[in-house]
Structure I
Amino acid sequence: MKVYKLKSVDTNYNPLELVEDIIIANNWDYERDSSNNIHVEVAGEWCDYQLSYGINEDHNLLYISCVLDINIPENRFKDVYSFLFSLNERLLVGHFEIWSDQSWPILKQSFPIPTNQSLCKNQLEQASLLALSECEKFYPAFQIFAWDNKDVKSTLQHLMLETHGEV
């Protein structure tokens, strides 16, 4: 499994400015959209992940989403919710869902922005690393589910084994 390491940034800003500083420090290409959300593509072991960051001002939340570069075929939609339910039980934070218009899996997580202070840089770095790590961990499950036509139980049974050591 690929291990990610982020270069640190030593300043506290608005959460999205802090995200931007972390992205720049890691030499990642990114863009801000018209809604001021930040999108960055990060190479993983299984695919390139699309991380997006934004602020829900109504609820004072920062959200991070991570799109997996795989499409769930229509013939698997009838089983996708039980599959997502089983995966979400195993996540440390956030939840997976499927974008209905493009059928891409996406990991979403959000957390409150502390009032009268900025988010801690380390919190934001750890949340980003965790999102990438969870996507790397579960990408093979989505791949098998999408293309091997196995049932949910057998898909997860093969993927929940963690190996340690060297070859």
Structure II
Amino acid sequence: MADTPTTNGAQSGEPAAPSLNALAQYLKDFSFENPSAPQSLAPQQTPPQIGIQVNVNAKQISETDFEVELKLEGNAKTDALVLFAFDTTYCGVFRVRNIPQDQVHPVVMIECPRLLFPFARQIVAEAVRNGGFPPLYIDPIDFVALYRQRAAQAQQAEPPQPPVA
């Protein structure tokens, strides 16, 4: 008698392999501003100060599926002008299967935005270039460090528990 295959190609009795699948990716929100044009397009005496903020949010939409939002906000300024500003929310729907429950949150908050980042980065670079500036290629983001930083901030934000009498 032949072994009966189960989902993900595992044989009966064997645990199914962990999997993370991108079901969809999409641009949810985007804004680019060049508020000081055409002055902002003139050669600048000093290099602009570039500021970028990164945020990751996720919400569970079914037992195995999560919508993950990668939000990138940034601007370039000189002492006198805002050269440009952008705000983008790039999302994906991911299916997480056969991952231990205690590891689902880190997978969703680290691996999913890591998969989304190159696409969001390209959208920002092209928008900045289309705004009349050299493309802005955002440096790679360490999503593990970002996750740990947010976890530490959340831990500090929890109010201390009163002593039990």
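Computed from the coordinates by the stated procedures, all read-outs in this text should not be read as laboratory data. Computed from a predicted structure; not experimentally measured. Cβ atoms are built from the backbone, for glycine too; each structure is taken alone.
Starting from the value 1.14: which structure in I, II was Rg/Rh (Cα atoms, Kirkwood Rh), for residues 46-125 alone calculated from? It traces back to II. Among candidates I, II, the computation of helix-only ellipticity at 222 nm (-39500 (n - 2.57) for each DSSP H run of 4 or more, over all residues; to 500) that gave -11500 used structure I. Starting from the value 40, 23, 12: which structure in I, II was semi-axes √(5λ) of the Cα gyration tensor in Å calculated from? This figure was derived from II. Once distance in nm of label points 7 Å out along Cα→Cβ at positions 38 and 94 is computed for every structure in I, II, the highest value turns out to be that of II.
Structures I, II were shown, and distance in nm of label points 7 Å out along Cα→Cβ at positions 54 and 142 at 1.0 was computed from II. Supply the structure label, taken from I, II, corresponding to distance in nm of label points 7 Å out along Cα→Cβ at positions 110 and 150 with the calculated value 1.3. The structure behind it is II.
Say we calculate mean count of other Cβ atoms within 10 Å over residues 86-93 for every structure; which of I, II gives the highest result? When mean count of other Cβ atoms within 10 Å over residues 86-93 is computed for each of I, II, structure II gives the biggest number.
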